[in-house]
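Some structures to go through are shown next.
FYI, it's all coordinate maths here, none of it is from the lab. Since this is a predicted model, take the numbers as computed values, not measurements. Cβ atoms are built from the backbone, for glycine too; each structure is taken alone.
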Structure 1
Amino acid sequence: MSLRTALRRALTHPTDPTDPESIDLELIEELTPWVDRACRVWYRLGVEGLDSVPDGAALLVGNHNAGTTMLEALGAFARFYRQRPSDLCHALAHDAIVDIPALGSLLTRIGALRAGHESADAAFSSGRKVVVFPGGNREAFRPWRERHRVDFGGRTGFVRLALRHQVPIVPVVFHGGHDTLVILRRGERLARWTGLRERLRTDAWPVMLALPWGLAIGPWFHLPAPVRCTTRFLPPMPPPAGPEAADDPEVCAAWRDDVEAAMQEALTELAQSRRARRSRAAVKDGRR
């Protein structure tokens, strides 16, 4: 099947965003080389630590970058599939994303599922990996000065999910994508005052500078600038207790803090490495 045929079918045939079997392996096989190549060129995307990801079911926990347009995540998982084509992953996505006509169908066919425990349960039962971004819109639209900060907003739902299914958590750290736009304000008060927080389940209604809009208000898609991005898969973190601990707030909070701390350490290291590389480049240019 050609890529054009696979895309046309994905865009025109509705799918069930709660069913892991909606994934289209032929489409993924056709699409991943193109996505990988595009992200290597546009983002100079580096992917580290793939060999540390265990086989079988696992919960992959990422920090949410770049607002609504987190394309470096697609590039990272395209690289993942090129190395491990039979290790299927499903990303839990917001209702507003999977319900977009055509685009929602396409995303479901490449592995997106409507966020919810039922969808995750079905994926784990099939021995597959589930990808979550616990920080949601709160983290995706964090202000520019906080772009190197991991912020889950105190949420523990992902930890309860991993405990209940007794699967390891694999932290996945994304760096660089938040440089593709400038968030001036997260807009939490605006989301709350307008009722958008309840209606759209969003913690943010940001004010941002982004292409092609210039100044924009709201969680809109944007054209990402061609910045350098890196994704690092960290070693798996096994459950610290049995499934009954999913109902223990202290155990859940402690494991969440451990995951967040490991990711923050890696994100800080990646940011410092980027700054050091830029400094060396500036010194080198000054000597010419």
Structure 2
Amino acid sequence: MKNEYIYKTNERADYSDINCHAWKGSVVNEHAHRDYYEIIIVTGGDLENTVEGETFTLRMGDVLIIRPGSSHKICCEDIGEHYNIAVRSECFERLISGKTAVKNALNEKGFLTVTLNESEYGYIKDCTEKIENGISVSYSYTVAETVISVIFIAAMDNALPDEGSREAAAYYCRDAIKKIENGSLSDKNASEIYRSYPVSHSAFIAEFKRITGKNPSDYLKESKLYRAKNLLLTTSGSVLDISYEVGYESVSHFIKCFKKKYGETPHKYRNENKKEKY
């Protein structure tokens, strides 16, 4: 097999955050990276990969992302070509921030495959040529980050489950639970929450109850009261302000719900349990 390693003077050195290079007719023995995510973009022919013992073939326009510590090897015919982007872990984590579905999918198996559409692949191919011919390291670095961002966007589409599946309901329920707990849905009621997700209401409610043991309405109410209890003990905000902050439109309704849950009014609860006075 022919192994042609093309290295341009404008590429990053091994110790930098992103390192790019083109391969043609490559045979790469099994190995793993300690501190690098590896992104492989197939630019010609077929590429046979084995990652964590699983063997599969990628074709032009396919992308493989490999997590640090995942063992892998590559074998392709002489006509096979791919573009390789090695990204230091700290840099990769910064670039993938907010793309939870992609990160979870990658962490679950140790690798992730992505199929680019024609426009995505064409754009990335143009970008790799700009990296190779860039006038400066900083220019090439910026273009490389753009390539990674386009791949992540494509991966988001790949990572999201089919809307009609139970996996989809579970995915969206977990997203809702996280947002309920951090207070970002405090201005919504339960029906507004599950109507905002692209799954049937009955499937969402059933999966939500399976995960939490409660229906969305009860879980939302308990979460609001729990946040209110913590705010009473850790802030100097008035009962009125706290009731609005956790999502109650009526302070009298908030007081009634709080007393039913904790056995005393918010004001009395604060006075009896708050250790540090403001």
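Work out which structure the value 0.7 belongs to, where distance in nm of label points 7 Å out along Cα→Cβ at positions 138 and 154 was derived from one of 1, 2.
1
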Entry that produces 2, 9, 15, 19, 21, 19, 10, 4, 1, 0 once P(r) over Cα pairs in 5 Å bins from 0, in percent, for residues 90-233 alone is calculated, selected from 1, 2: 1
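Out of 1, 2, which one gives 21.6 for mean count of other Cβ atoms within 10 Å over residues 82-89 as computed from the coordinates?
Values: 1: 14.2; 2: 21.6.
The read-out was computed on structure 2.
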Given -15000 for helix-only ellipticity at 222 nm (-39500 (n - 2.57) for each DSSP H run of 4 or more, over all residues; to 500), calculated: source structure among 1, 2: 2
Computed 24 for relative contact order in percent (Cα under 8 Å, 6 or more apart) - originating structure among 1, 2: 1
Which of 1, 2 leads on volume of the Cα convex hull per residue in Å³, largest value: 2
